[in-house]
Structure I
Amino acid sequence: MSETRLRADSARTVQTILEAAERTLNRKPTATMEEIAAAAGVARTTVHRRFATREALIAALALWAAQQMSDAVDAARPETTPPLIALYQATANALAVKLSWGFATNATLAPGNEAERIQAGIVERCDRLFERLADAGGLRPGVTSLWARRVYYALIHEVCQDAAAHPDTPFDADAVATQLVETLLHGVGTPGTTL
């Protein structure tokens, strides 16, 4: 067997383990390596060969999810696409990742890890997108990109919490992204309401 094929087989095995770990840990955060191996359909020794400890597996899972999120944001082309369109697309993409990798995107890791570095890059791109949106007149005067991002992240978090609490309810990421962005930019009140 060629070395290229061995590497491809190894990469597929790692991905299978990570996907099984996400499903298993999302249902049961205290799941053991043995339970994860069983869910992946591999021997426990195969999991231990790739990940020496449960913590190493969770760190790899968080890194994988962070990279998926970064790729999802990049796919929206937030630097070059008109900011409102980029915000809608990034939101739909981010929701799809967060719902697929819920445990991993919320995993708590030691500071200074690679997933944290990737997430910091996502935050920077998000802030620049909100700055572009503000420059285009999409944010009220006085609303900072930091405030917009915090409210945006809170909305995404709440949407994902609700989706996780109702796993049997169909979820249309595009429709939810539209509602989320509309709520972010226009609130929940009726137009013309003043205080």
Structure II
Amino acid sequence: MQHGHFRIGGKPLRADTERTVHSILAAAERVLSGDPTATMEQIAEAAGVARTTVHRRFATREALIDALTRWVTEQFAAAVDGAVSETAPPLVVLYRVTADVLRVKIGWGFAMTRAAGSADPEIARVYADVLEKCDRLFRRAQATGLLRSDVDIKWARRCYYALIHEVTQGGTADADVDALTTLIVDTLLRGFGADPGHASAGL
């Protein structure tokens, strides 16, 4: 997974320092997913670095969690930006963006949960931008006949978000992202109803 470039005091970090920071954040995600009350010492041990190294990069436990939350928000935005295309068929884009977002949500569940409830205005801006891109994709899907013409776009997007949320709740560390993506897209586009002709025949 690509990761964003960290800056301290406005200056980009050296490559080796950035690798250390990323290792600490990845360890923080693993440890805090299992125990949200885990200490900096536990995170340092999981990252394979000294506690002083963690404290040198992050002054407090809260600062570490905030950095993790901001970083995963960047990955979420990058997943959407990398998948969304105005020229590819909407169905292709829908599969691609669903899979890429699932990988971030499954791999960084603790941080994504924090990001979703964050009051940070920059994080809120990212989520609003993602929402707008999703609605635009759904409007393209409707215009090309992938979605019915009478579908309420906002309701479709809310259902789509709910499906993604549900499949990423618990026990997904070894999840088959492709299978989950197919399940989500199939449920979104087909639902659970029988053929409309069969349903009306029974009335």
Structure III
Amino acid sequence: MTFFEDYPEPPEHPPHTPPTSPAWAGPPADELPGVVPVSAFVHSGERVALALKSVDVYSTGCVLDLVWTVRRAGRTEHEWRDVLDKALTPRGPFQPGSDGLLVGVGFGDGRKAFAAATGPGTDDGAEDVAGPVLVALGGGGAGGNDQIVEGTSRYWLWPLPIDGRPVLVAKWDGLGLPESSLSIPVESFPEAARSVRKFWVE
């Protein structure tokens, strides 16, 4: 027998059930999306390029996966340091104000969705939001050197557009990217949506 043989077991706590997020807030956590490869430029210039790499299609919406790159191309050391500061801050392209990467989606009926760090409001339920909603999910892989800086940015678009011809619009004044646009290939979305799989089948 040891001194701690009768040490009391900690009480069991019931598992915590997190609140259900509205559909507009982000992709479903229990789905493997269908992927639409796009690989098309939103803008390609002498110094800066932005492309839509692919679209992850879920049952309720889609994630737009953007890649961007900027090259020095004759900038002075001071000018290039300013570019790196704008691109590699902790918030990267998601800086507040017009110096950051501005992204939106326009629809043929005049509706617009502007990317934001959050959706319509944390207290709003999905049933109270008509959409469309575009939420900045963040990015990754941003890095740079003496000649080039590059990174990725991801956006959740809700609800899933399956007709019309929505247009992705972007500009980044801080890095010299003018307002540019690209049609989103929604004609491929129905087939991609049919390939969505649940991680767990109840």
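Some observations on this one:
- With distance in nm of label points 7 Å out along Cα→Cβ at positions 59 and 107 derived as 1.0, matching label from I, II, III: I
- With Cα extents along the principal axes in Å, for residues 35-82 alone derived as 48, 17, 11, matching label from I, II, III: III
Bear in mind that the values in this text are calculations on the coordinates, not laboratory data. Fair warning: this is a prediction, and the values are worked out from it, not measured in the lab. Cβ atoms are built from the backbone, for glycine too; each structure is taken alone.
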